[in-house]
Structure P
């Protein structure tokens, strides 16, 4: 004799098939209704899809949830299925999910006596907006899943509404088709849990990158290429910050604000890659995104000292003095330690090589100050070089004294260069020979030191 469960399943499936045409009509009405609801916020970026429960899915659910024990008849099963009809609002990015949910909260502004919400435009379709959203799933991840009711006074069916971004739709397919349907996966095993968590985090990072790229594309119709270059830098800086902020939380349990350091690193990356034209910026961005994605797979320890594979070498006096000071504090000052930890992860060379490159870059930001060109008519190349190094020695003295990471922020480097430019104008007015400079240079260096100290906040 056949087990009772199988006859119960067959009866339920037969009833579902009898009602399928009716349910498809209702699902279509639900789909069109939510399209109308979201019309005011949809610029072609939202999509609504619906489906009626399949036979295979119903069979699996009856067995998995013991519905054959819980309900006395197939009719009870159909009437109590929360996802008899499934509706999904598809949006582009994870942040958009909350925006769509808030639109629903605003639109469904009437209360039914059963506690659900509706709008007077169509009181047949109601949502249970009392439950906290997004809901936390058994796998630890979150989803916007809202219970709904279709009730025309004669028939009453349940439906489930989900709000999903492109990335979360893809994740749902991975869960459903690769994991959920593959009985060989032991998802209770910590090893597989860690793998799944890693996949989900990578998808979230991709979502963030796509969102930033989309924002950049929307704003990229501006004519000024300088603004567009700045947009590219800002985009990459946010991506770098988000990645390392998450890595820091994973490793030491908290994060700090290091956005300005990320800005400085990104500024350095574009300059060190000789990115000048907008096309160069876009190529560098693509290369850096690839590198960031590689880093996302690495374990990064934020509580360990930075070590170098060899002795650091310098090619100029500024780099030597500044570099020596940085090596003294790199494992003491957390800001500098974090700065170089991020930089060393992103840059392809050894720690020593990357450190040398960065100290030379800082020196060149001042050495290549365009204002020095004013002095070319008065001084020979070697003489001008001598004056440059004298002034840069003062800048380096200030750096070693303050040893603040704020010194390398682009805003402060530009301010210091402007102050150097003011000193250069005075030199051009008052100094005519290298001998005169030798006699009075200490006064000008002292003036430069005082102006930097008083005009720029380096703490």
Structure Q
């Protein structure tokens, strides 16, 4: 039986503080449907306190005025502490959101370490000041920290997304209020402990678990200089609308409906082995999941058979069992959403090739079988709308021109992949796809390059120098004619 984890305080400005309100958030196991923990629900008053602390720390405190190497030392200690506690972090997240433990170790714990490490590499090489020759004389271009950041993160990969926002924000010299999802706040308490031990100065970091209403108050707070949000398209639109009242800068990492395109010359065994974990990763609860698989009609039957067999062989069960490959969905509403889309797909005329219901023998917990639909037309709702569950579409195409058209025929543009015997041809194919990230004969996410989406998949970028730039303001200083730097 999972031990009940209960917290009674909030992490505000680097200190454990009693909440102003009495509301709590109960965390329910998606495997047992039993309460496994509780934390205080942050109130608007708690937001005010956190923003005030962050504002003081930025305007008057040492953090933005430290050298880059001093900030790097603190962020390095955060990364190293995550390494020490990675198993605890992975178990905490799997218990809350159903991620298979073996996947959580890599993506929910070790993945954030890689994010911090890559951000440090980028920060060291970044040009914070540069001299240019302007039209009217010499100029100095500076990049300075953006200020107080509201970082709103989802429940599916909470520590990974937190790192994607915290690492560049902290390294830039900004201060942060982190708002975890109410479905998965327990791991954020581990992060708070780590931040204190790492020496994050007073006021620089607050962590406030809360629901959508308090999140909206945070996003619209006049003391916030930038909002960094990851979540659904609908929520992203609302964040942008609320932030616009104060002209607050925003970056939005939103949804996806990414296409994995199998070209006629692809080795099917290798391709299936690469696509299956990319399609059903994290129980299908991943914005970058390859949920539309495009297959040439000439190879449709063999591909359908191979993919259906692979999906059917995935081990479904307790997320804390190391053998599990697919766990439960985070909440009953997500389970019902997937089951509703499975019904919709059948009504639209698609054919279930594998899965399609609750797994046998798992009557408790919010489980859905890994489901593969065949005979899918790209106009169907199951091919156009983000399901965020273990439901994948197999779509036949004629020639490569049609494959490009179908891959691009989406309101999303976050990820994708192509599978071919000719890598150079795969690169040419990738150049034609309107997405922020793409893969040739692989599926990965490199933290030294920019990550983000086209179209409804978001605004701005995370990772790489492009991601760090999102947390910096650009200033131009005009210099007198004849001035030479270093003279």
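Comparing relative contact order in percent (Cα under 8 Å, 6 or more apart) across structures P, Q, which is largest? Working shown, then result.
Working: P: 9; Q: 19.
The structure with the largest value is Q.
Computing distance in nm of label points 7 Å out along Cα→Cβ at positions 117 and 141 gives 3.2 for which of P, Q?
Numbers: P: 2.6; Q: 3.2.
Here the read-out was taken from Q.
Once distance in nm of label points 7 Å out along Cα→Cβ at positions 109 and 317 is calculated for every structure in P, Q, which label goes with the largest value?
P
Among P, Q, considering only FRET efficiency 1/(1 + (r/R0)^6) of positions 357 and 405 (r between Cβ atoms, R0 = 30 Å, to 0.05), which has the greatest calculated value?
Details: P: 0.95; Q: 0.35.
Across P, Q, FRET efficiency 1/(1 + (r/R0)^6) of positions 357 and 405 (r between Cβ atoms, R0 = 30 Å, to 0.05) peaks for P.
With helix-only ellipticity at 222 nm (-39500 (n - 2.57) for each DSSP H run of 4 or more, over all residues; to 500) coming out at -20000, pick the structure among P, Q it was computed from. Kindly include the intermediate steps, with their values, before the conclusion.
Working: P: -20000; Q: -11000.
For helix-only ellipticity at 222 nm (-39500 (n - 2.57) for each DSSP H run of 4 or more, over all residues; to 500), the value -20000 is produced by structure P.
Determine which structure produced the value 32 for percent of Cα pairs over 36 Å apart, calculated from the coordinates; the candidates are P, Q. Don't skip to the answer; put the middle values down first.
Values: P: 50; Q: 32.
That value comes from structure Q.
Just so you know, all these numbers are worked out from the coordinates, no wet-lab data involved. Fair warning: this is a prediction, and the values are worked out from it, not measured in the lab. Cβ atoms are built from the backbone, for glycine too; each structure is taken alone.
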